[in-house]
Structure I
Amino acid sequence: MHILATATAFPEHYVTQREFLDALLPYWGTDPKLASIIERLHLRTGVDGRYFSRPLTDYLALDTFGKTNDVWIDTALDLGQRSIECALKQAGLHADQLAAIFFVSVTGIASPSIDARLVNRMSLSPHIRRNPIFGLGCVAGAAGLSRAADYVRAYPDQIAVLLSVELCSLTWQRDDKSIANLISVGLFGDGAAAVLVAGDKAAGHHLSIRGPRILASDRVFYPNTEEVMGWSVSEKGFNIVLSPDVPKVIVENLGRNVDDFLAEHNLTRNDIGSWIMHTGGPKVLEATQEALGLSRDDLEVSWETLRRVGNLSSASVLVVLDEIMKHRRPAPGTKSILAAMGPGFNTEMLLLEW
């Protein structure tokens, strides 16, 4: 299985962290103590700026779940189409050559799902296999890539696309002053990413643009950890569940999980030349470094992605992959681990070779 191409797409509204904080404080900052907490939390996220689905002035009018979800559908369609079309152009493919589409998101809902609406909008094949996946959260970028790889392993003459669209700004709960919500409002942004995955026969025929081979994948579910991360869904929409134990869970599990995965293929961490990791946030990245015995330089692309666009939930690790594909491609033969963690709580890992 080969990754042929990657692409990203973002809304047009980019806001620096300082601009966002200045706009937010008059709304939430009537209490000086709360204002101080918000400013301290937001300036420690490692985020310089983020993309937003709408201008900041439009968000006050999005006062119901229905209104925000309508914006989610419209924006998801636009970003999804742009990112898939960009990936197809890079690979020299036409939309009707896609045999399967895997769509992941956790920031909105639609039925027909976004992938179905894109079949009509982009004239995808009417025989395309649709695989909408909801609820995996931050881990879904890695999980979706793994599922797409499984598909083309079974159908080696076919090409699949993974599409992630996460519009985290549309989940903001304005009357939730919990620390978890205050952090998420300052950390998460909006964006989309698409990845084309080809089976070995399809990749060998006429496709000249190739990324790494997908050698293997694995996943580990941690029992009784569903309260670590996720959503509490109500009539107001998505309310963040974010435990301070997330870094602890990563430190206690990720290193062992990666070592076990690599051992199955007679490898160790010393055989890995690059690490493609979900951005999470500063504490998540620091926990990842501790768990894997890595330096900040080893996760430089993840830190830089967090700084530029914030945490994009499932799209984050795919944006990191896109940056490495286009600008920091390892030498041929280099092995990489691509990994993310998310609600469940669980880890998804892929072993790549460039």
Structure II
Amino acid sequence: MRYIPPSVSDVVRLANVSPATVSRAFNSPHLVGPETRERIQIAANQLGYQPYGLARSLRSRRSMVIGIVMPSLRYSFYAGTLEFLQSLLAREGYTLVLCSANNDPQLELEGVKAMMAQGVDGVILFGRPLNDESTPLLTRRGLPFLRCWSALPQEPSVAFDHGLAMKSVVEHLVSLGHKKFAVVIPFIALRDRFRGRLEAIRDGLAEHGIALSNQEVVDDGGLDAASGRSAYQTLLQRGVNATAIICGNDLIAAGVILECQAKGLRVSQDISVTGYNDSELASAFEPPITSVDTPLEIHAQEVAKAMLAALRDDQPFPIIRLPTYLRIRKSTGPITRIDV
């Protein structure tokens, strides 16, 4: 017998709703109540029904596809945000198409061009620009785009205030009596031309009369624990005798801590170390790592909300700065060393 695929009428009967309601559930899910939408989706799943995406996009003159250009997928925060975003947008009938630039400016620009060629409805740009041509190109094409995670001051975006987060780290460490600092953030690998976190650290220290020299900054490593170990070795080779080390993520912080311990230092009595993003590693490590919490689920929710409002309701993109939270743990404490 020839297979006859399930139709909208089959979904209507099983879900006990009208054909118009089924149509809205697939084409404009925000117009249907969550309970009804769930009932329709359950019925569709049981029947194996799939809406004909091409016809739907032709009716709405939309592709129902959103592009996202990410700097990399190596970092757990990036991947975690992507997973949440994909799930949130899928619930509203959108497909998320990914381009990873591998922290390469040219790949970012090519990714933007690929998104435009595929006819996406909008583009999410993750992180500060790698290529100065990317956003002007989107603007000229009139394609809606939103930057997230980090952004320039007046840029429409949903981002964290990383500078303010760094100042909270500085204030915490200074309050513990620290006066000699070092910073390990891989700006070169990240292609971070703006170095806003470093500027915020320097500004925060300057408010307490503390200077941070270039020798006390390691910026040419990677994002893993091995890079953290290597960075601490570099600091020792330079003759840096820091009592507090601010790291760009929790993996780097873990590597710094391991190398400190290998050199016979006690964390946090002899030296304090901080991380960033408050990953699962931060609380599970020994000692647990003081870290800046950048809640990825809240971030993803606000990004999805802003993008959907722009595409559905023609709302302007906002400038939103999400709060961060300093999670203080046992990797930081008052200094007990007498050689500083």
Structure III
Amino acid sequence: MKKVHYIGIVLLVFCLCCRWFPAVADFYAGVCYPAISTALSLLAGVVPFSLEEIVVLGFVAAFLFVLIKTLVRKKRFWWFLGKSALVVMWVAVWFYMGWGNNYFRTPLQERLGIRNQLFTEDAFNNFLYSYTDSLNDLRSAAALPDREALEADVKTFYNETLPDFGYTRLKKWQHPKKPLLGRLYSAVGVLGFVGPFFCETHVNKDVPEGDYPFTLAHEMAHLAGVTSEAEANYWAYVYCRHSGADALRFCGYYSIFPHVATNVQTFMTEDYYAYWMRSIHPEIRERYAAERAYWEALRIPVVDRVQSWLMDASLKHNKVSSGAKEYSEVVRLILTMEAWEQARDL
């Protein structure tokens, strides 16, 4: 092994300590990640295209090189295993040191000393009535702000809000990028993502204009250090809801509509669900149906199923027990945080 590989082993041990000991992960999130994300994103900001996908393709090429060299030069199996292990080690080290160790920090509710709001029919009904009224009332809101102004507004809001909850500030050079493999992401319904290797935000070019603000805010929350999909949805919802622009407020309510519907189906009766859906303005239902058809037309079923399985497995591996279902837990988090804010104001 080369000396640099021993450095990789030390960093891997640190990543394993983050996984096993939340205090170490808290140290990473509070001290290491702000500096690391600043440096990596500053490097990535030099070029207008995504470096994340290039890094992934580079690691794939490295593994294929090892495999081909093993076959052509008839290397022993243990040589192949050792070289492959080095490639995997550096993927893991870069992923977790770049961003992934945030998964293992003390959860938001625990940091705030609050418990998840227990589901009660009264609490859920109160939320649902208010949510439905707001969604319907804002459906005819005016045009959205341009993307540059929107990005600046998201950063300003997050930099004023998220540091109080233990997250890092966003930098002026951290701009969203379009993925190089955009068609592939559309085939699996991925609207955006944050790359852990260079701390870059990406928004799929196929995202409809009306969904762009929430998607951008969701990914920017991840860039600030939020790993929970439910919490990233929550902060995007909070940003939109607190906006002075009705179009952004509608975007916040509309973007969590699928998750609200999932919760209604899960916790309420079929008759109640049917009644609630009828209370949603036809214009909104038609838009939602049209967008579902739009994404379905772009999907490639086989690739979509594989990606969904990998996504679910990846989240569970990183201690997200509910896996991909976590997205819809945003409703519980909204109820929890609103109850906490009300108790704090008393």
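Computed quantities for the displayed model
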{"item": "Entry that produces 19.5, 64 once Rg and Dmax of the Cα atoms in Å is calculated, selected from I, II, III", "result": "I"}
{"item": "Relative contact order in percent (Cα under 8 Å, 6 or more apart) derived as 15 - corresponding label from I, II, III", "result": "II"}
{"item": "Structures I, II, III, by mean count of other Cβ atoms within 10 Å over residues 210-217: label with the highest value", "result": "III"}
{"item": "For 10.9 (mean count of other Cβ atoms within 10 Å over residues 74-81, calculated) the corresponding structure among I, II, III", "result": "III"}
{"item": "Which of I, II, III leads on FRET efficiency 1/(1 + (r/R0)^6) of positions 146 and 306 (r between Cβ atoms, R0 = 25 Å, to 0.05), largest value", "result": "II"}
{"item": "Source structure (of I, II, III) for distance in nm of label points 7 Å out along Cα→Cβ at positions 106 and 282, computed value 5.4", "result": "III"}
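Every number here is computed from the coordinates shown, using simple stated rules; none is lab data. Not measured: the values here are computed from a predicted model. Cβ atoms are built from the backbone, for glycine too; each structure is taken alone.
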